[in-house]
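What follows is a group of structures, each given as C-alpha cells.
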Structure I
Amino acid sequence: MRTAAILPVKRFAQAKQRLGESVSEPFREDLARAMVCDVLDALHDTPSIEQTIVVSNEQSVALLADQQGAIVISDTANDGQSAAVVLGIERALALGIERALCVPGDCPALDPGELAQLLGAVEDQPEVVIVPDRHGTGTNGLLLAPPDVISPAFGPDSCQRHLELAREAGARSRFERPGSLLLDIDTGEDLTVLHERLSSEQRRAPRTRTVLGRSSEPCLISPSAA
C-alpha cells in the first residue's frame with residue numbers, strides 16, 4: 001500500500017513555547033531544529049514510507065528535507081497543525097498515495113523499526129489508527145487510509161476526538177502504542193524524560209542528543225526543575 005508520511009513543522013522561533021519558562025530561547029530553537037532533523041531521518045530510514053511531505057514555513061528545514069527526497073509545501077497561512085496536515089493530505093492524494101502517516105516533529109527518538117511494524121499491520125480501508133501521547137489524551141500519530149478518511153483535529157483531547165471522527169465516518173479505528181512515538185516534547189517534564197531515555201538509548205536521535213549534551217539548562221538537571 002502506497003504510504004506517505006506528513007510532517008508539519010512550525011517556524012523554529014515559534015516552536016516549543018511551553019518550554020519557555022524551563023529553558024532559554026536559543027536552546028529552545030536549537031532543540032526544535034534538532035528534533036525535526038532526527039524525525040526526518042527516521043522517516044527516511046523507514047522503507048515502507050514511499051514519500052515524506054513536509055509542511056512548513058521554516059526555510060532552514062527545507063534544504064535537509066530536499067536532500068532526503070522529501071516534498072516541501074510552504075505553510076504560509078500558518079493556521080496550526082491540523083491545517084498544515086490537511087495541506088499534506090491534499091498533496092498525498094494528488095500523488096495517488098493510499099494512506100498517510102501524520103507525525104509531529106518533536107518525537108526525536110522515533111524508531112524506523114517500530115514505524116515499519118505499525119505500517120505492516122494493514123487492515124481493510126477505510127481505517128484510522130491513532131497513536132496517543134504518553135498521557136493518553138493527545139494524538140502523536142495518525143495513520144489514515146485513505147488519507148482523507150477523516151479531517152485531522154489535533155490539540156487537547158484529540159485522541160478521543162479522532163476516535164469519534166472515525167466512528168462518524170464509518171471507518172475502522174484502533175489504537176497503537178509504539179514506544180518511540182509516545183513521547184513528544186512540550187514541557188520541561190517531557191524534556192527530562194527524553195533526556196533520561198536517550199541516556200540509555202544510544203542508537204537514535206543523534207542531533208537531539210548533541211543539543212542536550214551541550215546544554216546546562218536547569219530542566220535537564222532534575223525533574224523538579226521542570
Structure II
Amino acid sequence: MPQKRSTALHVVVTAGPTREYVDPVRYLSNVSSGKMGFEIAAEAARRGCEVTLVAGPVRLETPVGVERVDVESAREMLAAVRKAFRGADALVMAAAVADWRPARRLAGKWRKKDDGTDTAVLELVKNPDVLATVARNKGRRVVVAFALETGDGERRARRKMARKNADFVVLNDASALNAERSSVTILGRDGSRRALSRKPKREIAGALIALVAQRAQQAS
C-alpha cells in the first residue's frame with residue numbers, strides 16, 4: 001500500500017560552503033560557516049515543517065527534527081538538492097556554492113613549486129548553478145535565494161531573483177559571515193521589501209520561514 005504523503009510543509013534548506021579539490025589535500029572554498037542555513041532549518045522544524053538540510057562541510061550540530069544530507073562539491077550539492085526538491089514545497093538556498101572548480105583534480109599532490117618558478121596557473125571551469133538549475137521548473141513551489149553583495153546590491157539582488165526564478169532573495173553583505181547577528185533585506189518578486197538590522201540569525205530565520213509558509217499557502 002503506498003505511503004501517504006505528510007501534510008506538513010516540506011522545506012529543503014542548503015547551508016555552508018562547497019569544496020572544489022585541486023589535489024587530495026588542497027581545495028578552493030570560502031569562509032561560509034553555515035550558521036544561517038542551520039538556523040533556517042532549525043526554525044522550520046520548530047514550526048512543524050518536514051526539513052531536509054543539504055550541508056556543505058561545516059562543524060555544526062544537526063538541528064532536532066531535521067534530515068541532514070552532507071555534501072562537499074557543488075556537483076554533489078546539485079545532485080542532493082535535485083533529489084530532495086522533487087517532493088518538496090519550498091527551497092531556501094542559503095549555501096555559498098563555489099562558482100568555479102579546477103578543470104582537473106590531480107591524483108597526487110600538486111608540486112608546481114618544485115619546478116623553480118614563482119608563478120603558477122590553475123585552469124578553472126564553471127560549476128553548475130544549483131539554484132537556477134532546480135528552480136527552472138519549480139512550478140508553484142517557493143524558492144528563496146541569497147545574495148551577498150556590496151555597493152548597489154539591491155539592484156543586483158533583484159536581477160538575480162528574476163534570473164534564477166526565485167520568489168524571494170535575502171540580501172546581505174560580508175559582515176554576515178561567521179557572525180551571530182546579521183543585517184539583511186528580504187526582497188520579494190512582488191516588489192516587497194523588508195529590512196532587518198542587526199538581528200540574531202534565529203530571528204531572521206523565523207521571519208523568512210513565516211514568509212515561505214505564507215507564500216506556499218497562497219500557492220496551494
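Out of I, II, which structure matches 18.3, 68 when Rg and Dmax of the Cα atoms in Å is calculated?
Value 18.3, 68 for Rg and Dmax of the Cα atoms in Å corresponds to II out of I, II.
Can you spot which of I, II the value -8500 was calculated from, given it is helix-only ellipticity at 222 nm (-39500 (n - 2.57) for each DSSP H run of 4 or more, over all residues; to 500)?
Working: I: -12000; II: -8500.
That value comes from structure II.
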Just checking, which of I, II has the largest value of relative contact order in percent (Cα under 8 Å, 6 or more apart)?
I
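Of the structures I, II, report the one carrying the highest value of mean count of other Cβ atoms within 10 Å over residues 77-84. Can you show the working numbers first?
Numbers: I: 15.4; II: 19.9.
Checked I, II; max of mean count of other Cβ atoms within 10 Å over residues 77-84 sits with II.
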With distance in nm of label points 7 Å out along Cα→Cβ at positions 53 and 149 computed per structure, which member of I, II shows the largest figure?
II
From which structure (I, II) was Rg and Dmax of the Cα atoms in Å, for residues 61-100 alone calculated, if the value obtained is 11.0, 27?
I
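FYI, it's all coordinate maths here, none of it is from the lab. Values in this document were obtained by computation on a predicted structure and should not be read as measured data. Cβ atoms are built from the backbone, for glycine too; each structure is taken alone.
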